[in-house]
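Only the coordinates and a few stated rules stand behind these numbers; no lab work does. What you are looking at is a predicted structure, and each value in this text was computed from that prediction instead of being measured. Cβ atoms are built from the backbone, for glycine too; each structure is taken alone.
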Structure 1
Amino acid sequence: MAESSVHDFVERLASVPSDDGRNNFLDHSIAGNAQRRHNLELYLGEMLDRAPKVLLLGEAPGFRGMRITGVPFTNRTMFQGPANSFGLFGPGKGYVLPADAAGIAAEPTATVMWEVLSELQFLPLLWSACPWHTHVPGKPQTNRTPRTSDTRLGTPFWQSLTELFQIRTVVAVGNVAHRSLLLNGIEVPKVRHPSHGGRSGFKQGLADLLEAGMPGRLQDVPQLSPPVPPVVPAVTSRSL
């Protein structure tokens, strides 16, 4: 996938309007969202270099996770701490935290996700059936289970990622993603979502799939030299 394709994908994602129960934290209405778009482009570019063949499709971004960082299944501490075992995130990689990250507790599901992936030495592409933050109307710092209308709106985006990354296997992480895929006539493996005490079931589900021959172990992923950090976009007083 060319750099322009990543940029075009993120801009298309950013163009979807928010509503009272769905926040598009990548749109151009708020200046700080430029940093989230930058982070997402950086993540997709880094993952392109690693050429994953498995897509883990989750539910939706949480208000302490991707809504803050712009990157699926991440939280602010991942950007502030050292790079993980896959060489992703951490200081010096070019990721930046928007100002509204201050005071927001770290999303625990993101921590569990990357701990399990590291333990399994398994690096998939991460995404969600609904790639925008769904919340209780009027309460932006809450999480709401996506409706079918939300996941239908998100369907073209995970479909685009499967094409752009030449994904061979999609795994549904939890029931929302599984239902979304079934509505599109796609039957895929489902694993337990790692939230709310689901860590062990999530890990065992992935381990079983890997044992059965699903690609994605670290030895299958190209090893990379550390990248030169990109230029971070400045935030101006006007909407970008």
Structure 2
Amino acid sequence: MRLTLSHINKHYGGKEILRDCSYAFSDAGTYVLMGGNGCGKSTLLRIMALLEEPDSGTVAFLAGGKVLAPDPTIGERHLHEQHDKGSSLDAGRLLTPDLALRRRITLVLPRIGLFSTSVWKNVAYGLSLRGQKGVAADEKIARALAFVGLEKKRDQHALTLSSGESQRLGIARALALEPEILFLDEPTASIDEENTSIIESIIKTMKQEGRSMVIMTTHDRSQAERLADRLLLLTQGALQDVRQA
């Protein structure tokens, strides 16, 4: 799946955050969005992940030769319309084409919110919301935990993990959902050197194994150089393509 941004603009309280940002994420691999604190990196990532709307401009996805544009009317009115049409799946859960698109992408935030239960159940939760249970779901959970190196902590209470381990658990939760595009917002911010190295290895292995396209933010230039196939710079609200590996 490909992602295209066209003329994205965003303001907060009259302050320009993003200015005419356009870019085509057309190839698999790792895209790193770099910039200083408060430059708008996280805002742009949330817009791409369909968690926030731009003031103007469009976000579009291309898959199977079809353009999949998010529906801005995904709120209650749209859901009621779909319900009236009888569109329902998974014991009453509504699944519109827009929601189906959103299920193909996942964002991992820099501060992971964990449930007060085991590591295993934290990963299982997202799958259960999608109606995935049983042996198939268990296999996905086991693979995701092994991929981030937490398989031996599967029965440990999630709230006892270190900050670095918690971040790895957040990545495992995302990977279990098998997203086509994985967004990582400052994935190694405020964690120790060992877990930073592990997370960087996870991202590199994802590329080697041809897993999800990764679009991540960082303010660490050396990390960006280590991980990026394409390096993008956000400065004064404008997006620039700095480097292709």
Exercise for the section: Compute mean projected area of the Cα convex hull in nm², for residues 43-106 alone for each of 1, 2 and report the one that scores greatest. Expected result: 2
Problem - Identity of the structure behind 2.8 (criterion: distance in nm of label points 7 Å out along Cα→Cβ at positions 35 and 139, calculated), options 1, 2 - result: 1
Handout entry: If Cα extents along the principal axes in Å is computed and equals 53, 42, 33, the structure in 1, 2
Key = 1
